[in-house]
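Next up: the structures, one after another.
The numbers here are math on the coordinates, done by the rules we state, and not lab data. Keep in mind it's a predicted model, so treat the numbers as computed, not measured. Cβ atoms are built from the backbone, for glycine too; each structure is taken alone.
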Structure P
Amino acid sequence: MSGPRASASAFAPASVGNIGVGFDLLGHTIDGPCDIAVVRRIDEPVVRIASIGGEATGAGSLPLAAEKNTAGQALISLRAKLGLAHGFELELRKGIALGSGLGGSAASCVAAVVAANALLDEPLPREALYPFALDGESVSSGSRHGDNVAPMLLGGVVMATETRMISLSAPEWLHCVTVHPDQVLETRRARAVLAEPYPLSLVVEQSSHLALFLTGLQRGDAALIREGLQDLLVEPRRAPLIPGFVQVKAAALGHGALGASISGGGPSVFAWFASEAEAQAAAPAMREAFASSGFDSRAYVSPVAGPRAEVIDA
């Protein structure tokens, strides 16, 4: 019988955190950019990062110190919890730009734990990897929220609490356009504008939108999804941080979007559509709206039920 693998590679897809109406609670993956982690099992009982590269903007600025890196911290947590005698060496290949609102920090730690899990004598189920990914994500965001890491681990649309990942149904016809402009918006800055309290009446109205949205997903009802996909809490405060957001959202709605809002902490913008054809038609108009504000962008059209992180050939 052969022993455990010496190395493994895994990818984690980009994601749309919050999905507008579900701040720190909902997220889904997209078929687009991804991060890749190459993890090697080493005899030394430590976690070290050998290199960070890739085509993503800002990859070279990420820390090599494991405890200061989302992927490194996730592996540190995994080692500590399992009491492993061996360690890990990590190589990151960044495909998701920093500060893009596409879950780049989460993708790094999810790819790392999925790859490392393949090297264990007894690999863990996906649900057991969640706490380690949350520990890693907290290095970047300052809090343990799973709206990015959970969908990356499970794929598709996921409800994430601090202790649970719950997959939600998403009709096959639901498609998403995610447009990433040549802007950077740091997660901590995007969260800072949310510090002031909200009136109870607004929270109640937002809760009604969330209930309609979740019911629409479960029933596959486009009308309910449209009625629910309206963010009254986060979007109004973050929109001024994203030049061109108002125009991009208007372009999406003008092409029949069920709803549109900010992806994660921004500056990327997402819109949901009732068909792939509508999404494909809207993508150029959304890019043109960013261009009118002076920013080039890339658009990704994907099923809302996007892929999950997987082990791949190196």
Structure Q
Amino acid sequence: MRKLTSSVLLCAAAAAAPAIAQADECGQVSITEMNWASASVVTNVAKFIMEQGYGCEVSVVPSDTVPAVTSVAENGEPDIVTELWLNSTGEVYKRLEAEGKVERLGEVLTPGGVEGWWLPTYVVEEHPELKTIEGIMANPELVDAQFNNCPDGWGCRIVNDNLIQALNLEDSGIEVFNHGSGETLASSMASAVGKGEPWFGYYWGPTVPLGKFDMTRIDLGEYNAEAHAANQNQDNDNPQVSDFPAAPVLTSVTTDFKDREPEVADMLSKMTFKTGTMSAVLAWKSDNNASAEEAAVYFLSNNANTWKEWLNDSARAKLATILGG
């Protein structure tokens, strides 16, 4: 698979010259590359499509959520901010929208960023009563009587601690193990699944572990917006039970860019990845020690029915020539 991806990249490089020669179709475009794996893949997919399909000259701007939004507010650039987690932007992004400086084109992940409490699917298939938190608390021995919690300092740790208190989880006989790092949290899942054992704990996607392992999200009950918001406060004196909502993850552009490059903006408005599909791409990337660029071409090479719906006729024909589909 790695060799196939590399060969596609060589074909793309050969096609780059005519794409650039048609740069008057698009022009210069700047796009963020956030400093986590899924965002880097998203950026490289968008870059490949813009260069090879629309003839853009694309510059990538390494960034993070807050610096990217701040740069748009102060400098009106970069043109495109993708994999923007709305719940991490505070009020700054909403103000930019209200001022007409930026516009959200669409959600780049569907249904969004997913988080929750999980068990391996093989455990739930053997014991269907474990699909709900009530079933788990009634049968703690079936989950090895342990909950794998987030490290200290993570936002999910605060929410989880409040949920643990609201549920009286420890009173059911389940010990809470607070991991010291994200690496040990991930490796504990990998170790348990590798042995065919139970693993009960918090995780989120898109991520490599949720791409590698078949996990089932546990039903914690109804989502309660007020309770979930309160559970994000470590000083919450009355925590309540609420499931986790999917986090909106956007592609946003400056209004100037949308006016200047309407065809590209239309493509970006349709560019969305299923969260599970992105987790699978990240798992492939990890297994093959691949770059984000290679992972992007892997996605494009294997998901023609998805990306062809994003493009106009001309761009679709150009990418089909390079990638097939």
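Laid out as a table, the results:
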item: Per distance in nm of label points 7 Å out along Cα→Cβ at positions 104 and 208, the highest-valued of structures P, Q; result: P
item: Origin of the value 15.4, where mean count of other Cβ atoms within 10 Å over residues 224-231 was derived from one of P, Q; result: Q
item: Computed 4.3 for distance in nm of label points 7 Å out along Cα→Cβ at positions 96 and 120 - originating structure among P, Q; result: Q
item: helix-only ellipticity at 222 nm (-39500 (n - 2.57) for each DSSP H run of 4 or more, over all residues; to 500) from the coordinates reads -14500; which among P, Q; result: Q
item: Structure responsible for 29, with percent of Cα pairs over 35 Å apart calculated and labels P, Q on offer; result: Q
